[in-house]
Structure I
Amino acid sequence: MKPNPLLDLLSDHCVHSGESLAKQLGVSRTAVWKQIRKVQAEGVEIKTIRGQGYQLVTALDLLDRQRIVERLVGAGSDKVDVMVLKEVDSTNAEVARRLAAFTAAMPVVLADAQTEGRGRRGRNWSSPKGQNLYLSMGLTLRGGFEGLSGLSLVLGVAVIRALNAMGVSGAGLKWPNDLYAGGKKFGGILVEIQGELQEGQVQVIAGLGINVHMTDAVDVDQPWTSLAKHWPDHVWVRNELAALVILEVGKVMEQFQSGGFSEFRQEWQGYDIFFGQALTAKDGALSGTGGGVDAGGNYMLDTNDGRLSVMAGDISLRVSG
């Protein structure tokens, strides 16, 4: 959703008459009414008060490309090409289309809503309009497919660093690609390989979904939270969060390319919500105690048969009980 002069006038959440809005915008009252109907259709709640005017009810936090780009200083930010969309099938799919167009800069796509958002193993990702952060980045890595080990874990570290930079703490990571707070999921990471290996390089799409303002989600079948629910005293601004995440991803990718996941292993384990927990696989085939991750980003499980390393593509772990 782009910046809107009408919403700017209503952003104080006071009641404004149609006449005053029309005068300030230099349009007719009919034109004001049409604009009201348009933004309401986009998910913004505006109350019509008979005989008085209009009042904005929704807490307004609009994505703004310019405000995001203004915050991108350092970490190769001059090579980032940011696109902000009202709606898209999925931000990962849009990055794939842009990579296919051979764009020189690193594509970053954000959207206010996704119609086909996906999580791990093709699961639907709840994507209500204007409430959360749906962000995907096209990354080029050296070292071939072997160099991707631990990438989703490193991206999780980047998100927590961004949250720390915003002044909040207590977020955790659930292996291999979920973001947690207070025992509930508030975000996830989806990494997809794009195309084939070329000249020792591989392109991947990193998709990040973070619940920011969401308070209701009828189609989510697991305990969840959002940044606003878990840290209600913090003022959450999606443009600020997006910029910090992009910057932190840029920083960790430089470090990841030079030293691999081992550079992040200790930091990741500091956020591990599985460590020391009794764990089982979803199908009950494996059980043990969480022992952190190895140098390749595989999860270590202490079992009756000794320590085992579980690969992300093999199995999903959960806390027993």
Structure II
Amino acid sequence: MRSEDLPPADRFPWWCEQMAQDIVPSMVSSPHADDFRSTVTVAELGPVLLTALDYPELHSVRSSALVRRSDPERYGLSVVMANELCCAQRDNESRLTPGHLLLHDTSQPLETHAGVGRGEMVMLQLPRAALPLRPERLYPLLARAMSGGTGMSAVFARYLVGVAGVVRRGEVGEREVRRLGGVALDLAAATLASYLDAEDRLSPETRRQALLARIEAFVELNLPDPELTPAAIAAHHHISLGYLHRLFQHRELTVAAWIRHLRMERARADLGDPRLRHHPVHVLGARWGFRHAADFSRAFRTAHGMPPGDYRRQVLEAAGTAVDVASINR
């Protein structure tokens, strides 16, 4: 939903109404109230609610009176994507910049200020009762600038931003909705528990989902490494090879087959990228962990029914891109 689809005079009231409905009622002000340009994306994902926001400078206050009047008893765990955001709740005040995570509690008064420029965030709203952590344990994390660049925080941030992207593009089917929300809830719980050294409070299923997410992130970051094997993955995460295979037993692909699939998809994308047309085929294969040109060619032919050079020629010619024949044949 975009405010720009409305007349300028209706845009700011629309935003305030959306925030009251989709998050919580608050008193909002903005120097851009006369022409408030913003977007809101909301998706119910099973037990949680995903909200992606794009907005100009604004100030928001949720008072004690508003809390008493309406409280959905939820936490919001957000990833700040653009611009800075200042936030205060309980005794905590923080200035957040892109990459930070922010936790807030709808049952507590809250004040936020988005600075000059375009702000953007993705928020996961989850029921307080869904977390295995007592509210008082979470008080130190409210309105705290938590880094989203390492450990479970990075896994959660990457997952949430990715889900928001597929939601915006309309790529989420009804059957996937609950699974995506369940994984998001598990990752949120694991992220907050990691800040409190309270991983022992998580359920076995939550710990399993969090471990799977860490493994997936590790694999995607290390695909170019030819030494990335199931044994190396298990050793890095301090689990047995047998347990790693059990984690993947309900999936369509084994661990090794999944790694091959990811590598092949990355290499296929590179072959069809006009910006990389001068790079030899074997170089693009090596870029994704195919150490030997013959192995890459054989694996690509098996997966796609033609050599990688022929595939590149077809895709680039179909796109009207001049083909570097020398790079195809090398």
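Tell me which of I, II gives 0.95 when you compute FRET efficiency 1/(1 + (r/R0)^6) of positions 4 and 212 (r between Cβ atoms, R0 = 35 Å, to 0.05). Walk me through the intermediate numbers first.
Values: I: 0.95; II: 0.30.
Going label by label, the one that fits is I.
Of the structures labelled I, II, which one yields 4.3 when distance in nm of label points 7 Å out along Cα→Cβ at positions 204 and 292 is computed from its coordinates?
Working: I: 2.2; II: 4.3.
Attributed to the structure labelled II.
helix-only ellipticity at 222 nm (-39500 (n - 2.57) for each DSSP H run of 4 or more, over all residues; to 500) was computed and gave -8000; which structure, I, II, did it come from? Walk me through the numbers on the way to the answer.
Values: I: -8000; II: -14000.
Working through the options, I get structure I.
Using the calculated result 4.1 for distance in nm of label points 7 Å out along Cα→Cβ at positions 44 and 276, pick out the matching structure from I, II. Please report the intermediate quantities before stating the final value.
Values: I: 4.8; II: 4.1.
The value was obtained from structure II.
To test your reading of the models, identify which of I, II gives 0.70 for FRET efficiency 1/(1 + (r/R0)^6) of positions 60 and 148 (r between Cβ atoms, R0 = 25 Å, to 0.05) when calculated. Before the final figure, lay out each step's value.
Working: I: 0.05; II: 0.70.
Label of the source structure: II.
Quick note: the coordinates plus some simple rules give every number you see, no bench work behind them. Quantities reported herein were computed from a predicted structural model and do not represent experimental measurements. Cβ atoms are built from the backbone, for glycine too; each structure is taken alone.
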